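Read through the structures below before going on.
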Structure P
Amino acid sequence: MSTQKTFIVANFTADPLQASLDFWFQKLNLPGLIEFAPYNQVFQQLLDPSGPLLDNHHGLNVILVRLDAWSKPVQWPAESPPPDPLIPADKVSLDAQALASALRHSTDRSRGHYLLCLCPPAPSTQADSAKLSLFNQAVTHITTALSDIQTLEIITPAAINRLYPLPAADIYDLYSDHVGHVPFTPRYFTALGTLIARCRYRLQAQPIKVIVLDCDLTLWSGLCAEDGPLNVRIDGPWRDLQTFMVKQSEAGRLICLCSKNNEADVLTVFDQHPAMVLQRHHLVAWRINWQPKSENLRSLAQELGLGLDSFVLIDDNPVECAEVQANCPEVLTLCLPSAPDQIPHFLDHIWALDHNRITAIDRQRTRLYQENRQRETIYHHAVTYADFLAQLELEITISVMTAPQSARVAQLTQRVNQFNTSRNPRSETDIQRPDAEIQVVEVSDRFGDYGLVGVMMVVARPDTLRVDTLLLSCRALGRGVEHHMLAHLGRLADERGLKWVEITYHPTDRNQPVYNFLTNVAAETASVESNHGFRFLSKKLVTLSFNPPATSLNQARPKNLSPAGGDRGG
């Protein structure tokens, strides 16, 4: 059984990272071991067909590289200073190309996540404009050549310096580099270790899906009710905060407001203040009233169909923060610094708001939830649930997965938890395996496109179509899509002359809804539940359909589902 290792490979002595990594892993209860590859074995490890990088299925592979180190001697006479590293143009270019090629080779064959840290060059390189230009060109080549790899994150020297800035004298250690090829100071190794721990934390942390913002003294300076909506100040750190939140929205997080204020005043700021960066179209919902914020957060969670453990609240008022911490402990509650000039630094170091690769559905997530508001309107005006579904004019398309869809499919396996028969999250590399047969489900209705919301991973066995994974995003649940998926599996098996459809089911603490659904279908089709899942006659599934009872709306509504189709998983 593979462990969640953090495996570190470097072309310099990287052992001083151990102290900071041990600190963070213990502090954050991060899983797995920390292991170091032998000294200066970058290419050997990346190209090893059976090495620890490829075996680290659910862990983090860290590649630390000094591009100029490959072009300089490793040992120097103790009695004399070392020569400046010579970096011929062709050598730097070839090293960059070779590293990019080796990384692609390794990531193509691995199920793990990779972090490539391109470390800063030696002072002698930085002092020589020609050498520095070659170094920067190599960095650009690597980042551009590998930008399409979903399981690879690249950190450049500039990015490291932005997050953890240190004076030049606190970065490079000339003596220890000469003696033992330990190029950095303890402080810089601490920064690198913190960066690695931050990446490892993001891979295992509960994803934050909703950011709830206070307004006065959080989104702007001033009180909109007292100063007037057009007289609040939006500049400097407040503008930075709004820009940060727009980027979070574009990355797929939902932005909400929770403010003790007059709603008309707040919305006037959004609609009329010329300096606003965060616009009303970025917002999914708001609670602007005088109720306790913990009550408003619970109300937002119910409206969105999301758990409070996926919420973060940012507020300037310590009293309000304490109230939420006491009454909604699941919410990550963050108090904005009282000194405005500290706000940008504060935002840069909210690890919970780091994000992985952004998919097309992430960029559409705010729009999807806004469209759900329109669905809620007809839901509350419909007489029966069948009437509600008829007015939606649902369209369901099932097709074989294409390569551009693999990132979204991998994301769904990692995030969907209620309607998911598997407990095995997949990487994009898993999804792209040649032997993987994957059917994807796309849904739309009169209000918009839900996107890719369902996945079926199948394999043909003698007389049986085995379904390893059946999952559906909660935003599409309760509308007959799940019935359509099973009917499709029945047709797929029947067309191939397979008598049975066998759906593997692995129970988790959250996937009771998919079990209930399969149990009900088994009863309807006189099928059986086995030790490892459910076994259906393919011809019985072909005729399966969704027929909600023509009773009152509340009686027909599926349990635990928001009328908006709120999505806890994808």
Structure Q
Amino acid sequence: MNAEKARVLVRPMTPQDIPGVVELQARVFPEMLRWTVEELSHHLTVFPEGQLVALDETGRLLGSASSLIIDWDDYAESAQWSTITGRGTFDTHDPLGMTLYGADMCVDPMVRRNGVGSDFYDARKKLVRERGLKRLLTGGRIPGYAQVAKEMTSREYVEEVVQGKRKDPTLSFQLANGLVVLDVVPEYLDDIESRGFATLLEWLNPEYVATVSLEASEQHAALEEPGAEALRERAGPSRVRIAALQYLLRPITCFADFATQVEFFVRSARDYRSHFVVFPEYFTMQLLSYLREPAPGRAVRRLAQLTSEYEDLFQRLAADTGLYIIAGTHPVIQQGALYNAAHLFTPNGRVFRQKKVHLTPTEKNLYQMSRGHGFYVYHTDYGRIAILVCYDVEFPEAARVLAEGGAQILFVPSCTDERQGFCRVRYCAQARAIENQIYVSMAGTVGNLPDVPCMATHYGQAAILTPSDYFFARDGVAAEGIVNQEQMVISDVDLDLLAEQSVSGTVIPINDLIRDAYDRVIHYADHRDGNKPARAVAEAI
């Protein structure tokens, strides 16, 4: 049956399906604990939508999948299967939770590699979308680990599978279905083949919109607190000074070395009477030069453990200098998920995070990061600002949303390892300044960290970019550094010029966008047959 993909129907489980599911599980998992008739019946009572079966055209049972909704905040990342599922009862089901937890999936070995498992995952993702949940979470067996358990740790095995160096019957399939590994959990199941280990995997709902979250409410409060309306209307200084860093990643021996280097730049920016100073993406990776963690995934999570020290340092510096500090990015863990988060520190002690939305292959596959959701405009004493992290600036829609939301200055912390990557970010940043009529300030990493995974070499240049018109700097570049040298680039930008250009610019792209020009695309096929004229076939989509 493997030669040709079976036609599969995935539907909710019914009481009539239960005996067949029990029999199938006995064949598929002969050495593991399996569902009983009573347990499956109870699951249908607790959460019928989450219990699925797959059938072929003849009605033969091909597989089953069980799930429940949980509040992931209630559990540790190392939580065992029995804890999350209430020892298999699903009494831990929380209708108000935001996480669909995949408790079990079973597929007849005769139809594996025919897409049945993928159909189950598609059905689960559909359920997540329909219910407006944040994520799909599941624990995954690693049955291939038993063969190499004497040669490597479970984490090393998982990392090799994630990197494509090794195949695992279960994990490779889950990665192919868009799930990412968050952690490796010991004693997850009584599973001899996996030696008791399991992967904790996540799929984030791209359509998820948080109605209430701590971060969102804090961001909202920052704009709506008493006096904020006056802040929005206050003219403030027209000319704003920006300091953008080309930050040298040199090996250090302790956090104090890092703090000394950071403090030098912040106080130098203050001495030059700057209003904003921006550090690069991932510049805190410098700390790994003394933490000495060779595995990329573990290294980044270990770095996240220094979030408190990082935030304390920059909160103190922002308060001492009166600067708005865009402190590059630093990995953070929230609700078990790892994010690459830009941080804005304000002079009055507040901290805001803009999580990176578009992730690179390294971030997705090696670091096992989750993407952020949403973009923010921050109202400051020196204009409205926003942050796009490196790769995010390569997507025009993100900057357009922020510009239409009122952003005047866009800060782009970046980290690139060679010229091609740098040029992608630089050219796109320049384009965002032109098409949205805003200022864009880039900061980049330079130097080498030979002993830090994925951070050995860097190619960077800081720049302060403007729209391209008579009002602004020649070539649309207010200032830029010398490539790959440690330095601070400083320039003034005039916010009043943005308002003037929006009225009397040579062209005004932000106003001239014709939105209904993009609602369909016409395809033409040119067919020639001897002397017959070309035949045009148009399809509107």
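Computed from the coordinates by the stated procedures, all read-outs in this text should not be read as laboratory data. If you're wondering where the values come from, they're calculated on a predicted model, not measured in any experiment. Cβ atoms are built from the backbone, for glycine too; each structure is taken alone.
Thinking of P, Q, which structure, once FRET efficiency 1/(1 + (r/R0)^6) of positions 304 and 512 (r between Cβ atoms, R0 = 41 Å, to 0.05) is computed, gives back 0.40? Intermediate results must be reported in sequence, preceding the final value.
Numbers: P: 1.00; Q: 0.40.
Label of the source structure: Q.
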Worksheet item: Thinking of P, Q, which structure, once helix-only ellipticity at 222 nm (-39500 (n - 2.57) for each DSSP H run of 4 or more, over all residues; to 500) is computed, gives back -8500?
Response: Q
Discussion item. Among P, Q, considering only FRET efficiency 1/(1 + (r/R0)^6) of positions 48 and 432 (r between Cβ atoms, R0 = 35 Å, to 0.05), which has the greatest calculated value?
Written reply: P
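Taking mean count of other Cβ atoms within 10 Å over residues 56-63 for each of P, Q, which is largest? Could you put the intermediate results ahead of the total?
Values: P: 23.5; Q: 14.6.
Going through P, Q one by one, mean count of other Cβ atoms within 10 Å over residues 56-63 peaks for structure P.
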